[in-house]
1. Kindly point out which one of P, Q the value 7.3 was derived from, the read-out being mean projected area of the Cα convex hull in nm², for residues 34-97 alone.
2. If distance in nm of label points 7 Å out along Cα→Cβ at positions 26 and 122 is computed to be 5.3, which of P, Q is the source?
3. Which of P, Q yields 10, 31, 28, 17, 11, 4, 0 for P(r) over Cα pairs in 10 Å bins from 0, in percent, as computed?
4. Which structure, out of P, Q, was helix-only ellipticity at 222 nm (-39500 (n - 2.57) for each DSSP H run of 4 or more, over all residues; to 500) calculated from, if the result is -10000?
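Rule-based calculations on the coordinates, nothing more; no lab input. All values reported here derive from a predicted model rather than from experimental measurement. Cβ atoms are built from the backbone, for glycine too; each structure is taken alone.
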Structure P
């Protein structure tokens, strides 16, 4: 997905019914209308969950991207830091987008940039004590937002 489109989320509140889907005929590639409707429901549910998570995190001063940046670092066994390239790859974002976000996270005291131990031209990103504490404090609410039942639509 292009970085320009990231962050944009569209929500189809009223899904088409089976007759409407069947009316699209050949455009569906012969897919079963029930299967199409099932996928549309899954997309809507994912959208609702992402919105819920984003609201929760933003109410605590985090974006989802910042939260996930710390998550990909702390989940690495035996490591306490990752290079910006490793973080960008794990988050599927471009290096320039990540670089801008890391500057903000550094300024807000969430992460620190360390010189690479083997190559001084490279750096590694590590959560600060405050960044890790805030991340840990948000985990229960994050998982609650992820797992709690969605409203019936």
Structure Q
């Protein structure tokens, strides 16, 4: 990962590094600018963590947080090869105007460069979170919507 862009390194030569983006596009980047970039070697990372933020109208019950977290944990238990540990949900902050931020987090059970596993695992967990948010009718309305 270079900055926020992901590449798979194919070859490093004296002047250029040959890389491939996720969409298959080949990129040849001069080595000199690479020396000033933040580079993360995902193949040396053991696991990846991820989270999503739900910004909702204030007044979300504690039981709603518990239900979302329980659903995430059940999904993780159903897919032990994809997830590690216990997913969690927590109220993180209050935001303007009259919003609460709930953060749902989880850990994958594979290295972060296994993109063929990352997409389906992420989609499944996000589906569980959004399904529960809809079930509990969590909303993020604007000030004008509430006034009507």
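1. On the way: P: 6.0; Q: 7.3.
Only one of P, Q returns 7.3 for mean projected area of the Cα convex hull in nm², for residues 34-97 alone, namely Q.
2. Values: P: 5.3; Q: 2.7.
Only one of P, Q returns 5.3 for distance in nm of label points 7 Å out along Cα→Cβ at positions 26 and 122, namely P.
3. Details: P: 10, 31, 28, 17, 11, 4, 0; Q: 10, 30, 24, 21, 12, 3, 0.
Label of the originating structure: P.
4. Details: P: -17500; Q: -10000.
Among P, Q, the structure yielding -10000 for helix-only ellipticity at 222 nm (-39500 (n - 2.57) for each DSSP H run of 4 or more, over all residues; to 500) is Q.
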